[in-house]
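In C-alpha cells below, several structures.
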Structure 1
Amino acid sequence: MKKIYNSYLKSGVNISAANKFVKHISKLTKKNDKKEKNSLSSSNIGAFGSLYDIGKLKIKDPILVSATDGVGTKLDLTNKFKKFDSIGEDLVAMCVNDLIVQGARPLFFLDYIAIGKINLNKVKKILQGILNGCKKSNCKLIGGETAEMPGIYDKNKFDLAGFSVGIISKKKLIQKKNVRVGDIILAIPSSGLHSNGYSLIRNLLKRYKIPKNLKKELLRPTKIYVKEVIKLNEKRLINSAAHITGGGITENLVRSIPDGLSAKIDLSKIKIQKIFRWIKSCNLSDKEMLRTFNCGVGYCLIVNKKKVNIVKRYFQNNFIPYTIGRIERKKRKISFEGKLRW
C-alpha cells in the first residue's frame, strides 16, 4: 500500500505561490528605484528585516514619526465588486496622512497582507495600489509580509495593514500648542468616503438601493495630502492639522486643539458631496453623519488668518481649501453653528 504523506500544500498553504509574489515585489521595487540614489532598501527585499539609510537626509535634530492603520471593512466591497487595484492606495493614504499631521515627511512603508488563499492576480493588483500610493507620497515600499491563512480567512477573504515612518526636524514639528485665538480652520476636500464608515455603508446597501452613478464612489481611493502639506510646513504656514477619519470632524479636530481653546465650526460652509447626500437619505441624523463620515472634509488645517490666501495657492482643482470655522477661547473643544446643507 502506497504511503500518503501530509504536506503544507495539502493543508492549504502554497509556499511556491508566495515565493513567486516576493519575486514580483522585488522586480517592481527595483524598477521603481532605478533613479533612487539610495538603493539599499530595494536590494534588501526578501531579507528578514527592512533597511533604510537615513544618513544622507541631513536633517538637523531629526525626529521619527510612525503610523499604522488598515482600511477596515472597505475590503468587503473590493471583493464584492472584484476591484483590487486601488485598495492598496487607501492603505498607504491612511498611514501617511496621519504622519503629516505633525509635518513628518514619509520615508518608507511596509504592508501586511493576510489571505485565505494566495491568488497571484489579486495580490499583484493590491500591490500595484500600494506602490501607487507610495509614489504619490514620495515614500518607498521597503518590505512587508504576505500570510496565507486557510481556515482563518475564507478562500476569497483577505485583510490589509500598513506601517509607515516619517521624519522631521524637531524645530519644524507641527504641534497644537501653536494654535492661537483667531486662527482660521480650513477644510481640504476629501475624494469621497476615504476608508471610514464602511460597516454602516455595507449595512445600508442591504436595505437601500444606491444610484448607479454613485457606485463607483464606494471604492474611490483616499486622497493623499502629503505633497501639499509638506510644502506648507516647509514654509511654516500651518499651526495645527487634523486627518478626518473615523469619528469625523467631531472627534478628530479636537485632537489638534490645545486645552482652553475651541473650534467653532459653521456647518453650512461644508461642501457636501453626492455620496454623503445618498447616505443621509437612508434615514441618518446629522449627528450620526458627522461622527461617522468625513462628509466631504478629508483634512483640516488651522492657520493664521493672514496666511489663508497663501495656503490656498498650494492646492489645485477639486482640493482647494475653504474656511469652515475659527478658533475661540472656550473650554469646550468644539462647537457648531448653522446646519449641514443637504
Structure 2
Amino acid sequence: MEKKLIIRPDSSIRSQIIEFYRSGIRSGEFPEGYVLPPARKLAREIGTAEANVHHAFAALVREGLIVRRPRAGSVVITPRRLHRVAFFFSSYYTLRGERFSRPLIEGVEHELDSRGIECQVIYETGSGEGIRLLKQLAAERQIQGVIMRSAAEEDLAWLARLPIPFAAISALRIPGAVNFSSRLLAREMVLGLAEQGCRRIGAVSTVFRSGTRMFQEELRHAALECGLDFDPLRFVTPREGEARVEDYDCFAVRALDSLLSLQEPPDGVMVFSDNLVPGVTMELYRRRLAVPEQLKLSIHHTVENPLSFPFSCVLVENRISELAALLVGRLTDLFEGRPPRPGELGVTRRRWEPGTGPA
C-alpha cells in the first residue's frame, strides 16, 4: 500500500511535500515513470493551497527527480548525477571584457572537471541568443545546473523560471550566492588602512544597487571597531541610474577625484577592486600625490590576476580558485536537495612594495 503524505504542524508545508517525494523517489518507493498526483488533487487531500504544491514540484524538477510532461503530469525520472553545467556570462561582461573572467572560467572548469562534470560556457552578446540557448538546454536537461558570472536583481525572474538550480557571484540573499563583498573583506580592508595610521577613510567601489547599502554598513561597523572616521559621503559607487560601470579607468579617475575634492578628504582610500587600479594610478599621478606619505591605499586584489602598482599599499586578497570551488559546491548542494554549505570566501592581507615584481 502506497504511503500517504501526512502534514505536520511543526514545519512548512512546502518543505514537507518536497521531502516526502524526494525520499520516496530516492528509496525506490516512487519508481521511474510513477506519476505524482495532480497539484489540485494533492492540495485538496492535504488541505493546503495549490500554489504550495506547485512550488514543491518545481523544486523536485530542479533537483532532476521529476519532469513535467504534457498530458502526463509530473513524472518520476531516474535520478541523475550532475554531469553537465553551463557557465553563463551576461552581455555586460561579454562585451566589455575583463581580466577576471579568464581565470574564473579556468577555475570553474578545473573544479568541475575534478568532479567529473562537463562545463559549457555560454556568452550573451546582447541579442538574447545566449539566454535562449541556456533555457533550451535546461528544458531538455542537457545541463543540470547553471553558474552565473554575476547575478543582479533583474536576473532573478528568468533564473527562477529555469527548471534547474543556479549559483552565482552576487550580493543578493539567494541560496546559491557567493558574495565578494563580505564582512570579512570589509574588516580586512579597513584594517589595511588602520595599520598604516589612517584616521579618516573613504572607498571607491564598483559594488552597486542591492549590494551597496549592505557593504557600506559592513565597512562602517569595521571602521567603528578600529576607531576610524568613515562617512557615507566618502563611499563612492556608480551614480544613481547607472546600470553598470562600462569603463573602469574613467570611473576610477572620477571617483577618486570626487573623494579627494571633498572639504574633508580621506587620508586613506579603499579600492574595490584591482580593475580600478589603472584609473586610480592615473589620478594619483595627475594630482602628483605622494603615496603613502599623503594618501594611504588598501586594494582588493584577486591572487590569480597579476598586478603591477607603482606605490606602496596594502593588498587584501581572495583566490579565484576558492571562489570557483564555492560556486560549484553550492550548485551541487542545490542539485542534490541540500541547503548550500556555509562559509564565505577567504581573505588575506599583506603589504605591497613597488619594484618587487607583479603581485
Structure 3
Amino acid sequence: MRIAEPITLTSRERAVLDKWAAGRSFPVRLVQRAQIIRKAADGVLSQDIARILNISRPTVQLWRQRFLALRLPGLEKDAPRPGRIPRISHRKVQAVIQATLHTTPAHATHWSARTMAETQGLSKDTIHRIWTRHNLKPHWVETFKLSRDKRFVEKLHDIVGLYLNPPDKALVLCVDEKSQIQALDRTQPLLPLRPGIPARQTHDYKRNGTTTLFAALSMLDGTVIGDCMPRHRHQEFIRFLQLINVKTPLDLDLHLIVDHDGTHKHPRVRSWLKRHPRFHLHFIPTSSSWLNMVERWFREITDKRIRRGSFKNVPELVETIKQYIGAHNQNPKVFIWSASVETIMSKIVKCKEALETPH
C-alpha cells in the first residue's frame, strides 16, 4: 500500500489550522481543508480521513499535495480550472478583428454588429463580445484637425509658457468672442423631468435675434469680464479692450491670449494697443482653439444656461448671460492648464505618424 508523504506542521501553522477548523465565520470548504491537514499531520491515513469527513480519497490527496506545495496559502484558494473550451476558435476571432480594422462593408462606411455577423457567419452577440473584449468601436468616429501654422511651435511655447509660468506683475487673460448666440423661443413650454422620463422640449422654435458675447477669462482667479454687443467687428473689440482696461488694476501688465480673427488684427486695433502699452496680445496657432482656455468657459455657459434656455427677445438673452457671469464671479472656478509643450508635441508627432502610416 502506498504511504502518503507525511505532513509536519509548525506551531504557527497548527494554530492557524485549529482556528480555521473550529471557526464558524470561515467558508465550509476552508474548514474542511483545515480538518484534512490537521488529521494528516496527526498521522491519520488518507482513506480514514475520507471516511471520517465523508469525502472522497482523491479529494484528501489533492489537498495534502496542495499543502505540501504551497503550505497555508494553498488552502485558501481553489486550484485553477481550465474552464469551458471556447466555441469560437482563435483564428475566427482574429478574422473578425482583421475585418473590423482593415475592411468596410460593400455598401456602408463602417461595420455594424449585424453586418459583421452576417459576413463572418456568427451571431451579433458574439461580434459584440469580441469587439468589447478588444475595445473596438467601429460605430464611433472622432474628429481632429492639425494646425498648419508655420510658427506653431513658437506660438505653442509662448501660450503654454503664459499658463505655466506667468510673468510677474501681470495678468493673463484668455479673450475670445462667442458670436451669433441666438435668442430662441420654443413654441411650447419645456416639459419637466419625471421619473424615467427626461425633460422634453419642442423641436421647432422662433428666432428672436442674436448677440455676441465678448469674454476675458482671468487665469489668476477664474473671474470673467464679459459684455454682449450686437455685432462682431473691430469697433466692438476696441470697446471690449477699453472695458478690460477699466476693470483691471492699472499697475499691472495685461497679456491677452487671442485667436487670429480679423477683428484682433485690424489697423485701428493695433493703433489702440500702441496707445495702451500695458496690453500685450499673444496669438494662438491657427486651428488651435483648444489652446485658449476661455473656450472651456464658453462650454460651461452654453451647457448650463444657453442651450436649453428659451428667450423671447435679445435683451432677455443678454440679461441672462450677465446674470450667469455675475453668479460665476461670486464663486469663480479656476481653470488650470497642466499640459507641457513636450507632452503636446509628443501627441502631435504620434498623430502625424498615424496619418502617414498606410492602412
Structure (1, 2, 3) behind the derived value 15.9 of mean count of other Cβ atoms within 10 Å over residues 132-139: 2
Structure responsible for 1.00, with FRET efficiency 1/(1 + (r/R0)^6) of positions 204 and 252 (r between Cβ atoms, R0 = 25 Å, to 0.05) calculated and labels 1, 2, 3 on offer: 2
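Readers should treat all values here as calculations from the given coordinates under stated rules, not as data from a laboratory. Because the structure is predicted, anything quoted here is derived from the model rather than measured. Cβ atoms are built from the backbone, for glycine too; each structure is taken alone.
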